[in-house]
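Structures for review follow.
A short reminder: the numbers here are calculations on the coordinates, not readings from a lab. Predicted, not measured: the structure shown is a model, and the values here were computed from it. Cβ atoms are built from the backbone, for glycine too; each structure is taken alone.
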Structure I
Amino acid sequence: MRLLPFLFLLLACTAAPGPRKTGFYYWQTELAISPAFDQYLQDISCNTLYVKFLDIGRNPDNHAIEPLSLLECRDTQLLSNKTMIPCIFLTNNVFQDITPAQIEWLAGKTLDALESVGAQFPGRFNFKSDGKASEIQLDCDWSASTQKAYFGYLQVLKKRLPAHFRLSATIRLHQYKFPRQTGVPPVERGMLMLYNTGDLDDPNTQNSIFDLEDAKKYVQGAPKHYPLPLDVALPVFSWALVYRDDRLWKIIANPEDSLFSDRSRFDTLANALNLSVQKATFLRGHYLRPGDQIRIERITPALLQEAAQLAATIALADDAVLAFFQADSSVIRAFPSYTLQTIWHNFQVKNR
């Protein structure tokens, strides 16, 4: 019987980590979950949506800082049983040459915009009064010249929010590897974005969304533990990079259905495909002229598995979320639910 206290102590010290979750980013300006996508989320046991509520950027005409692209909710019927985490995307130049007074003003404008969008979900969000615990995620690829202003904005925003809100921030790979140089944002949690590993501006890059060898360079040699509890996001998207006069001109999301009437043809292509525009045409509303070069990049299930295996080597939070970026009509076709189920299972086993 003397062994019982010891056994209880041993079990307490080796208790399983907190439950982990799957999540999906919803980065479009109109929110409507279809029954098919709702079933897809159920199949992969995903109950958490990271939803972009608004962008904040500078007006190209007058350089003024403005909330842009506020989310419009088309249908809330299938959202009632989902955890929604409001996200805010901020361009880096928002914090160039910004004064402390402007930071205070921007925090206020942010809360106003959040309230405006949140009003479409009655009873779900209270950004200016007490309520149930919730999270807001900020997405900004800050630089050395904007770090102080961005971190100051996060501190002001946190002070203005009710106490039950916590802030999280996206962490790019270079920020993950060099926290001393880039700084660590003053938030409660980080989301490591395990993609965008290559150089968009280089026409010779094979796949800038994810390349395993490029990604390893950021993970290997990084501090063993990042100063914030980390979740991780993996890519499940494709895009077309349009180069004009040897410079990146436009990024067009999910181009495959517009370029190929036979989806199976696209699915048999390599990870990246280079095309040359022979005659003037439109691609998803963007005018392309002869001579434009198009590089199509996509994530295959094999590449996604490589990213998940790399993520499993990183010291993430015990209750880490494995999120996928981003939700759209092409995801179900490109990544059947069993594919993500397998990746999730393997990630769970290897990261424990």
Structure II
Amino acid sequence: MRNVASLLVGVLLLAACGDDRPSLDEFGGATMGTTFKIKLPALPAEIEVAALQDEVEALLLATEQQMSTYRIDSEVSRFNISRSTEWQPVSMEFCRATEQSLEFSRTSAGAFDITVGPLVNLWGFGPDGSTLNAPAEAEIETVRARVGYQHLQADCSVPALRKKMAALYLDLSGYAKGLAVDRVADLLDDKQVPNYLVEIGGEMKLKGRNRAGRRWAVAIEEPLTGERRVHSVIRLTDLAVATSGDYRNFFESGGVQYSHLIDARTGRPVAHNLASVTVIAEAAAFADAMATALLALGPDDGMRLAISENIATLFLVRGQAGIDERMSPAFAALGVTE
């Protein structure tokens, strides 16, 4: 049976304000197929919360209209529908998002691949709907031939995008929530909001202090199927955090559990003992994309990339005696664990 997580994939808010009393200085709602939450302790009196909420919601809607494959009228959907292999004009925001995603694809040697969408759809985890059975090998190979970030070009001096294969399909879902978090955080920074927590579908950016005057508390979830339990707590300020895991969104077929995370290099769901990856970074978009890439790479190759790129990451690895915790040197150096 497929298990669908409606909110967090590996990260929970844990009494993030240090005081869970209702406050007028927080709001949330639905966006990008999940939910968002904004917390604003000690908000300056001159900032009107209702007006700020309207601006945040308009920004999230604009991001969704650029990058959601679930909207047939979105900018990415229009690009995907087109079969042109000529340069196509796009908005500057969409071009820059695509350009950055391509850089993440190159850094991870395709473990994060902006064009993985057809494989995600084939395995039943995309907008085309779910499946009860694993696809045949021939189907996988046919679809893999349509995937590859190297077949996409971006020129943001125009701005424009070009696909070298007519059937190339962009999927920004491994990056879009993190980018939306950054965009909201930029809006709050422009308004000189001193303290905030911005969270979209589990991806977060945090600034200043919570209502209790402490660094924000974020709980990393134990990678368990069917229940929610805190593994550990980290405290952050002026940083972003994202977690990717294999234990919430999956289906079972023939006695095998298939994760929603598809490795574009193999065309198949990841199949190793790395259950969860948490990345801490300055930007939520980077944390979001790198958590996906490191999980796809697995415990050994993923940690090698994290060390070589100085990525602050925490791995939760399934072992014979339970869950093993592995930190990259950059993560350990942050001193964020309680």
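Of structures I, II, which gives 177 when volume of the Cα convex hull per residue in Å³ is computed from the coordinates?
Clearly, the read-out refers to I.
Which of the displayed structures (I, II) returns the greatest value of distance in nm of label points 7 Å out along Cα→Cβ at positions 108 and 212 on calculation?
Top value of distance in nm of label points 7 Å out along Cα→Cβ at positions 108 and 212 goes to structure I.
Have a look at I, II and say which one yields 3.1 for distance in nm of label points 7 Å out along Cα→Cβ at positions 124 and 284, as calculated.
This figure was derived from II.
Relative contact order in percent (Cα under 8 Å, 6 or more apart) computed as 17: which structure among I, II?
Clearly, the read-out refers to I.
I, II: which one has distance in nm of label points 7 Å out along Cα→Cβ at positions 68 and 196, as calculated, at 2.1?
II
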